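Laboratory data are not the source of any read-out in this text; all were calculated from the coordinates shown. Just so you know, these numbers come straight off a predicted model, no measurement behind them. Cβ atoms are built from the backbone, for glycine too; each structure is taken alone.
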Structure 1
Amino acid sequence: MMKIKILKEGIVAHADSLGKLFKFSAEHTCRSMLHSLEEFANMELVTFKELTAGFFLGFEHYLWASGCSRNTSACYFRALRAICREAEKEKELKDAKQLFSEVFMGYEETRKRALSIEQLRMVADADLEDTPSLGVARDLFILSYYLRGIPFIDLAYLRKTDIQDNVLCYRRSKTGRMLTITLEPWMWEIIKRYKCENTDSPYLLKIIRRPGSIPEERKQYESALRLYNKHLYRLSERLGLRVRLTSYVARHTWATLAYNEDIPVSKISAGLSHASEEITHT
């Protein structure tokens, strides 16, 4: 196989490989990073051998000046570091670590996006019979909360076979870790409401409605996610919440409320499938 010498080609190949592994969030990050790089420099000409720490420091300054948050830019650079490490293995550059010595690659504490228990009850108890689309979004949001803040991508790709003897056992798309949750009656109530009845579909819920190729299913997932977040925003406006609802707020809410109930951070971290407790604290 021919070696990749151009940084842009390496980024595209890395993004494609993430997509094939169903890591769509990481793939999206990679492609967004490339888009920003193309605004910063002529990426058709940048080879791995030409990369310097100064190039990446300049890119960081460009990102911050463009309004990019420190956490987002750090996420971009972690992806770039992984790509450069692969290029280093292929002898296309030397000392990939040194290239990122000047840029921020950590985590900066951000404003929390969690609901209080009172706000969560407002969402759960809202009468939405006049707007079924908001009702669907609300139900999936509450189910996500019940399932320890399961991300929407994992909710969409849950399989019927992931449930055995009233226990849900699934693999996180982002980390690959297995998570196990005993299903309670209030969880089943929502699952049964939106269970996929198509016998040809392996999926548990009616989110990816037409099983097909990876790109076809990915389009359905991305479309469903956009619609989900749109309806959650409308729901937060309707209820007058001070927090804008998004697919990820359920995850933050589960972790925050668990913490407020004095559940050890180690258990919350395990429940979220985080690589470390430091990430959970952040």
Structure 2
Amino acid sequence: MVGMVFLNGPRLLDWASSPPHLQFNKYVLTGYRPVSPLGECVRSLFYLHNELGNIYTHGIPLLFFLFLLPLAIPWNQITVPWLAVAHYLACVSPQLGSVLYHLFMNHEGGAPIYHTLLTLDMCGVCMVNTLGALPIIYCTLLCHPALRSVALLVYIFLSSYVIYCAVSAQSNITRLQSFAWQACYRFFFFYLRWINVGSGSPTSLRSYIVMDALAILGGFVNIMRIPERWMPGKFDYCCNSHQIMHVLVVGSIVYLHWGVVDDLAWISSPRCPPE
């Protein structure tokens, strides 16, 4: 049955024959979908091509995050509900933007549609970086309300600048560099926790460090085009750099979730020293 679905797919293109705006990885040589209308883009969910792995490595986690993540949040223990809502949106947004981008990137609208989808994808990445860090900042400065408010506002303004840089970047390298500002800001709060100046759950810091390590590794693999750089054409459909990055990003979000859940449960009981 699966084979019949694959056989019903359109004739796939090689790298040289694909539209110029889709020629962003010269080491993926075959399996490109032809320019297609909306319905054909959706139908590409059911036949083999070189974006299928990218769609499903984020599409399947998206379904889990959408429907199961709310069940994994201890709502009855949470005293600041907006932090939990921000966390949920942070976990869902990058998966949704990525699935739409990879599914419809060969739309007949051409480069304008492609760049709109790429912007949507980047906004999803910015959302997980921005909303995902709000509970971390809030809990780290829980005992210092005035500083906490200032730190949150600074991060929101910084994130607005990062979004502008990311959506206007002309290459993967400059796009990744845009997120370095947010990463440095988060690392500062990790440091505050490490030296016991900031507050938070004793078990959450490890989760946050693993979270960022996986995200950074994924970005590095994607930029370096590993492993397809070493054997062009051998990883066109499976296990190429972008798919590996997707898996690492999903792992990063899972660790973010574990850390935030620990923190949200932790702030349900006052733990600040007396004034």
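Once mean count of other Cβ atoms within 10 Å over residues 90-97 is computed for every structure in 1, 2, the highest value turns out to be that of 2. Given a value of 15.2 for mean count of other Cβ atoms within 10 Å over residues 130-137, calculated from one of 1, 2, which structure does it belong to? Among 1, 2, the structure yielding 15.2 for mean count of other Cβ atoms within 10 Å over residues 130-137 is 1. Given a value of 0.5 for distance in nm of label points 7 Å out along Cα→Cβ at positions 194 and 250, point me to the structure among 1, 2 it was derived from. Comparing all candidates, it corresponds to 1. Taking relative contact order in percent (Cα under 8 Å, 6 or more apart) as the criterion, the top structure among 1, 2 is 2, with the largest value. Out of 1, 2, choose the structure whose coordinates give log10 I(q)/I(0) by the Debye sum over Cα atoms at q = 0.06, 0.11, 0.16 Å⁻¹ equal to -0.23, -0.75, -1.32 when calculated. Derived from the structure labelled 1. For the set 1, 2, ranking by mean projected area of the Cα convex hull in nm², for residues 74-217 alone places 1 highest. Looking across 1, 2, the calculation of helix-only ellipticity at 222 nm (-39500 (n - 2.57) for each DSSP H run of 4 or more, over all residues; to 500) that yields -17500 traces back to 1. Ranked on FRET efficiency 1/(1 + (r/R0)^6) of positions 122 and 178 (r between Cβ atoms, R0 = 25 Å, to 0.05), which label among 1, 2 comes first with the largest value? Largest one: structure 2.
When distance in nm of label points 7 Å out along Cα→Cβ at positions 114 and 138 is computed across structures 1, 2, the figure 2.4 traces back to 1.
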